[in-house]
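Structures for review follow.
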Structure P
């Protein structure tokens with residue numbers, strides 16, 4: 001639902017850090033509990049800007065939770081009728097799967113460390129092999145065209161987020177940050193991501 005409000009050239013300010021969480025333990029599934037977040041109504045005439053605040057708001061299609069990236073781990077959050085936003089994406093795969101009677105969104109945290117990347121992929125592949133009918137994988141980075149260029153003053157390398165809706169649709173969201181550490185992003189591309197043909201990642 002949130003994808004309907006992630007409009008091209010809209011500026012969004014996030015209240016949380018998107019930096020990865022450090023965890024040097026052996027690769028495993030790491031359960032995340034996120035507070036609710038709410039995308040407020042945009043302000044401005046020619047330039048639209050929206051603030052994200054922590055807490056619930058009156059309109060369900062503006063609510064979401066945040067799933068952080070944990071390098072070398074599979075961070076996961078239960079899909080409970082609210083959209084899930086995660087990122088930044090740099091080649092990681094996103095998964096939707098069942099455990100018991102619950103549905104989860106997982107961010108498979110690959111990184112530059114080859115050994116830890118191999119370990120987290122093996123952890124996911126083993127789980128997926130045992131749950132073939134209950135899992136899907138997505139590659140958000142492949143959905144983005146990267147045709148939009150940064151404006152002056154924006155960080156040259158775009159940030160890609162992934163949105164998983166409550167109805168299990170997946171979107172890649174490409175944006176340019178307005179200076180290092182500002183957490184203020186201009187959205188330049190939003191693309192639907194279709195499931196990969198396999199649940200195994202290499």
Structure Q
């Protein structure tokens with residue numbers, strides 16, 4: 001599992017409870033032990049827009065009244081993150097692991113909008129913030145297990161419902177069929193060790 005080179009921009013995707021944040025931290029620590037510093041980021045981010053989205057998802061702020069307002073916020077927040085965090089670091093040769101990116105915006109956006117419409121919305125809002133990951137790791141997990149994993153969270157979020165996550169998972173699988181390039185699907189129901197090893201193998205493949 002020795003790695004001396006890797007893509008500069010790595011994305012981790014998956015439904016709620018699939019282990020994205022855990023894997024991101026494990027990859028950061030793994031590569032740090034090999035002398036490679038990883039910059040972690042996520043969507044929603046810690047930006048003003050990202051914090052607003054998080055409060056909405058936790059029921060602490062009302063959802064937008066505007067039609068597709070939440071979808072627009074997700075895309076805008078991601079575009080802001082690309083401009084203000086991701087691109088400046090990539091420009092200087094930094095390495096980034098991002099939890100949720102374009103596939104997430106589409107998979108969750110398709111809950112309320114057809115694929116073509118959410119894709120057009122995404123392209124319009126994020127036109128100057130588009131960037132292609134070196135590799136995208138999709139942690140695939142049955143929604144029932146995902147919900148079980150997040151059941152102890154202090155602040156349950158808006159999308160953490162079984163029927164919702166079933167649709168999101170289906171949307172992810174639809175999206176990777178349409179956009180398979182650079183995507184590695186990993187069975188997230190495996191042990192953390194096996195998921196981690198599979199992720200490192202995928203990164204090695206696309207380095």
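What follows draws every value from the coordinates through simple rules; no lab data is involved. Fair warning: this is a prediction, and the values are worked out from it, not measured in the lab. Cβ atoms are built from the backbone, for glycine too; each structure is taken alone.
Of structures P, Q, which gives -3000 when helix-only ellipticity at 222 nm (-39500 (n - 2.57) for each DSSP H run of 4 or more, over all residues; to 500) is computed from the coordinates?
P
Consider the structures P, Q: one of them gives 3.6 for distance in nm of label points 7 Å out along Cα→Cβ at positions 63 and 135 as calculated from the coordinates. Say which.
Q
34 is what came out when relative contact order in percent (Cα under 8 Å, 6 or more apart) was calculated for one structure; which of P, Q is it?
Only one of P, Q returns 34 for relative contact order in percent (Cα under 8 Å, 6 or more apart), namely Q.
With distance in nm of label points 7 Å out along Cα→Cβ at positions 127 and 191 coming out at 5.1, pick the structure among P, Q it was computed from.
Matching structure: Q.
When mean count of other Cβ atoms within 10 Å over residues 31-38 is calculated for each of the structures P, Q, which structure yields the highest value?
Largest calculated value belongs to P.
Which structure, out of P, Q, was FRET efficiency 1/(1 + (r/R0)^6) of positions 7 and 119 (r between Cβ atoms, R0 = 35 Å, to 0.05) derived from, given a value of 0.35?
The read-out comes from structure P.
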